[in-house]
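Only the coordinates and a few stated rules stand behind these numbers; no lab work does. Note that the structure is a prediction, hence the values are computed from the model and not measured. Cβ atoms are built from the backbone, for glycine too; each structure is taken alone.
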Structure I
Amino acid sequence: MEQAQLSRVLQARGLTRRIGERTIIEGVDVDVFAGQSLCVVGPSGSGKSTLLRALAGLDELHAGQILLDGQDVTRRPPHQRGVAMVFQDADLFGDLDVAENIGFGLGLRGPETSRHDERVQVTMLRLGLAGLERRLPHQLSGGQRRRVSLARALVSRPRVLLLDEPMAALEDRMRLDFTRQLRRVRQRTGTAMVHVTHDQSEALGSGDRLLVLSRGKVLQQGTPQQVHARPVTAEVAALLGRSNFLEVGVEELRGGQGAVRARVRALGVCGWVDAHDALLDRPQRARLLVRPHALSVESRQLRSAARAWRTDEVYDDVGLLQQEIFQGDHLLHVVETERGTVAVRSPLGKPLEEGRTVRLQLDLDECWLLPADDVLR
C-alpha cells in the first residue's frame, strides 16, 4: 500500500542529542506509518540505539520534535507516549510465569488474574504462546522468551513498538519465525514499528522502509529494494551487502535529475547504466557498483593453474580465479581482474580450479554508477 494511503503514526523532525561536546545524533527525521516497520541500520556507534531511546523518551533531546498521531510528545515521560520498547535481551522476571510476565505490562498481579485476562490471552494467541502460560522463563527456548518479551510490550496496545536488536543471538530459523510474527502483528493490529539492527540481511528482510545512519546522521531512507539497488554513497552500499567497485570512465551521459544514464566500459562490456545525479556535475570518472549477483563466471582454461600468473593474462572479461568458497546454497568466486578483485555469486555446480583464468559476464542492468570521489569510509 502506498504511504499516501496510510496514516502517519510517528513523525520526528531534527532529532539531536549530545553528550558533552560529542554529538550522538544530529538532525534526524523519522516517519513511521500505521502497520509498517521502519528498520534502522548502521555501523556500531552510528546512533541507532540512541535514536530509539530518544523516541521512547528514555534519552533527553537537545533539539527536535516528536509527534505521535499529530500530538507533540517530545517532553512527555515514556509511560505517557503510547509507545513500548523491547530491548536486546528478553529481560523477563525469572520468578513469574509466562502469563504473569505478559500481564505485568498491564499492571496485573497474580497468576490467575493474568491467565484469565482477555488481552493477555489474545496477545498470547497472536504470538503462538498458547499453552505456555504456566512455564517459567528458564523453561522456554530463546525464541519463546523473545516472543514473551514482545507480548508484554504489545499487550498494552501501543501505537508504536520500538525494537532494539530483537533478533540478536537467534539462529536463522528462529529469526525467520520471529520476522513472520512481527509482520503478522503489524497486519492484524496496525501497530507501527521501529526496528534497530546492525545485521544487513535482517535490515533488508524485516522492514517496509529502511533508514541508514552513520555518525549520527541519516545517509539515506527508502524501501529496502531502493536503498540496496541505488545507494547514494559507497558507504551505504557496503553496509547493505557485499559490494564490488570498479573504476570506470564515463563516455556519455543522458537524462536529467532522477533519471541519469551513463555509457561506460567495464570487464569487456560497453553499455548504458543507471547513474547517480551527482555525475551531472562531475562526470569524468566514476565507480561502478557491481553486486555479486550481477556477475557470472565460467572457466575457459586459458591458462594452467600450474603456470605462474602474469599480469598481461588478465584483461577485459578475463580474470584469474583466486578462490572458490562454498556458501551452502551457492558458491562465491573471488576473481582478480584488470580493475581489481571482485566477488561473484555462482550457483552450485562443478567446482572450478583455483589459479585458472576465467571469463566474466557483467549485467549492466543490475549495476549502479557513483561518483569516483564518493570515498568509501
Structure II
Amino acid sequence: MTDPVPDAYRSGPVVNPGPSPQAFMPPPPPAPVVVPTRRGAGAFAPIGIAVAVLVGVLVIAYFAMSLGIPTLLIGSLLAFVPLAIVLLAVRWIDRWEPEPRWALWFALLWGAAVSVAIALVVDTGVQLAMAFALNAGPDEAIQAVVQAPIVEEVAKGLGVLLLFAFSRSHFDGPVDGLVYAATVAAGFAFTENILYFGSALIEGGGAALGATFVVRGLFSPFAHVLFTACTGLAIGLGARRTRGPGIIVWFLGGLACAIALHALWNGSLTFASDAVALYLLVQVPIFVVAIVVTVLLRRQERSITRARLLEYAAAGWFNPDEVEGLASPAGRSAALAWGRSQVPPRTDQVKRFIADATRLAFTRQAIVTGRADARRLADERELLDLVAADRRAIAGPGA
C-alpha cells in the first residue's frame, strides 16, 4: 500500500481534451495556482564551481610548466575525443530525468581539477616521503595497483558525495549517482589523458603518442567511469534506503568496490603478458555488464514515473493518456513533436512540463518509500504548482 495523495493536493477531475498528442496537455486544474520561483542551487553552486575553476587554473599552470605549452595544447585536443565519447553516453543516460546543469558542471570540474590536484599532491608527498625515508623512489607496480586506485577513487568519490549533500532534491537514485560519477570520472580522465598524451609525445614522439591515444582514448575511454560508477551507484542506492549519516556506509561500500575494480584493472595491465586477451576476457565483459545494468536502471526509472504519476492521476492532476505519454519515450517524442508544430513553437514549455512531472514522480517515490522530510514535502507542493503553470504556458496566452 502506498500513501494516498493528500486531499489538499486534489485538483478535481482533469478533462481529457482529446486524442494524443493533445491528451498530453489537459487544461490547468480549476483551483488558482501561485507559481513558485524555481529553486536554484543556493550558495554551493557558485562557490563550488569557483573553487574548482581556481584549482583548474593551478593544474593547467603545472602542466604548462612540466609539459610545455605546445605539448599541452596537443594533449588537450586529443583528450577531447574520449571526453566527448563519455559525455555523449552520459547525456543518453541522463535523458529521462536530467540533472541540473550547475551540478553537471561542478562534477566535471571537480573531476578535471580538484580530483587531479589531490592525486598530484598525494603522489608528490609519497615520492618525497620515500626519498627521505628509504632514499629511493616508490615502486611503480605498487603505485599502479595500490596507491593510484585508493587516492584517485577517494578524490573522485568525494565529489559525488558533495553533490549528494548539496543537491539532495536532485539525487534520487542510482541513475543520478551514475550520471554524477560518470561526469566526475570523465573530467578526471580528460586531465589524466593530457598528462599521458603529453608524456608519450615527449618521450617517444608521434608513434608513442598514437599508440597511447588508441589504447586510452579509443579502447578504454570508459575505464574511470566504470570505477567511479561503483561509488555513484552505491550512493544512489543509499539515497533510496537511508537518511542522514547512514549514507556514509553506502559511500564507503561503493568506494571499496571502485578501488577494487580500479586495482584489478591496473594490476591486469601491469602484470598481463597478453594485453589483447586481457582486453577481451576482462575489460570487455565488465563494460558489457555496465551497459546491461544501465539499461535496466533506465527501465526502472520509467516504471517509477508511471506508477507515481498514476497516483496523481487518481487525484485529478493528470489523465491516464497523459501519464502514458510522460512515462514512455514514444509519448515524450510525440509531445515534443506537437510542441514544435505549434505557431509559435511550444517546445520549451513541453520540455519544462516533462521535466517537472518527472521530478514530481521521483519526489513522490521518496515520500512513498519513507524518505520524505520537510524539504521533500515542500518540493512536492512546489512541483504540483509548477506542473499546473507549465500547462497554462503550453495552452498559450488567453487559455
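Source structure of the calculated read-out (distance in nm of label points 7 Å out along Cα→Cβ at positions 69 and 245, 5.2) within I, II: II. Figure out for me which of the structures I, II the number 15 belongs to, where relative contact order in percent (Cα under 8 Å, 6 or more apart) was derived from the coordinates. That value comes from structure I. Structures I, II were shown, and helix-only ellipticity at 222 nm (-39500 (n - 2.57) for each DSSP H run of 4 or more, over all residues; to 500) at -6000 was computed from I.
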